[in-house]
1. Identify the structure, out of 1, 2, from whose coordinates relative contact order in percent (Cα under 8 Å, 6 or more apart) was calculated to give 19.
2. If Rg/Rh (Cα atoms, Kirkwood Rh) comes out at 1.03 when worked out from the coordinates, which of 1, 2 was used?
3. State the single structure among 1, 2 that was used to calculate mean count of other Cβ atoms within 10 Å over residues 22-29, giving 24.8.
4. Can you spot which of 1, 2 the value 4.4 was calculated from, given it is distance in nm of label points 7 Å out along Cα→Cβ at positions 14 and 142?
5. Taking -8000 as the value of helix-only ellipticity at 222 nm (-39500 (n - 2.57) for each DSSP H run of 4 or more, over all residues; to 500) derived from one of the structures shown (1, 2), identify that structure.
Structure 1
Amino acid sequence: MWEELLKAIPVLLFSSLKFILGPIGGFTAKLNPVVTILCTVLGMMLSVFAFTYFGEWLKKRVFNRFFKSRRFTSNSRKYVTIWKKYGLAGVAALTPLFLTPIGGTILAVSFGGQKNKIIFYMFISASVWAIIFTFAIYEFGKAVLPDFIKP
């Protein structure tokens, strides 16, 4: 019981930073796939909650102090295009694939998404992608992952 919990904590923390690291970490730690899915979803939601509710505070206190320039770059224009074309649901769906949980949440908050909708869409997206990634990695992991990652 305690061993399983101690293996699950790093999976949760890794998936709060980069989503794909959760299923890979669960596979490497030989966790049950259901535990891996739960840790991956909880890890992403940890970041989503933190940056949804404390994102404005971070923006005012930290980012505005260090990043004075507000110029548009090609990357920021891509984010505006994604937001205008797909909205909050699109950003949430793309967060596990291309963005980090932190980046996707900051994007959603900065474009004025409602907090309860951000949490709802991110939870749905995290749940669906965690199931897909976990079963793909558990099924094909031994054949495709490098030797140092294999359990």
Structure 2
Amino acid sequence: MEQERIADKKIKVHADELLRQGKSVQLPITGYSMYPLLVPGRDRVILAPADHMPYRRGDVMLYRREKGILVLHRIWKRKKDGYYMVGDNQKEIEGPLREDQLIGVMTGMIRDGKERSCDGMGYRVYSAVWLMLRPIRPLLSRMVAACKRFLRK
């Protein structure tokens, strides 16, 4: 599969089109909904076309919301009526999403110039544990923030 790098300003225009053409793309991270796994300004994701449905719980998908916004979130659950998604830094579940809204699947990430695959056991364990922790993520975030403030003093 051919891989193309997309300039930050052209993401919304070209990512969907390139993925639907069967090309793999690299995209920069622009928000914190997938923190702590993905950090804006540090990480890029590698996406392959979403063409081998069905996907599994824990897979990270690029999808287009009804109003046209591109979102990168993890599959929480798949039901007959569609896919239910959640960001790693969120507790609220979004869905159902139709299969035609799914554009790409994250196959890896680039951090510190090194490519990391989503196929490894470590990544799969992280995904499973992080999904199980969804109900207490706000508490965990507050605890981490408090620890950071304490260590800065």
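None of the figures in this text is laboratory data; all of them are computed from the coordinates on show. Just so we're clear, the structure is a prediction, and the values are computed from it rather than from any experiment. Cβ atoms are built from the backbone, for glycine too; each structure is taken alone.
1. On the way: 1: 31; 2: 19.
The read-out comes from structure 2.
2. Working: 1: 1.03; 2: 0.97.
Considering all the candidates, the number was obtained from 1.
3. Numbers: 1: 24.8; 2: 18.1.
Derived from the structure labelled 1.
4. Values: 1: 1.9; 2: 4.4.
The correct label is 2.
5. Value -8000 for helix-only ellipticity at 222 nm (-39500 (n - 2.57) for each DSSP H run of 4 or more, over all residues; to 500) corresponds to 2 out of 1, 2.
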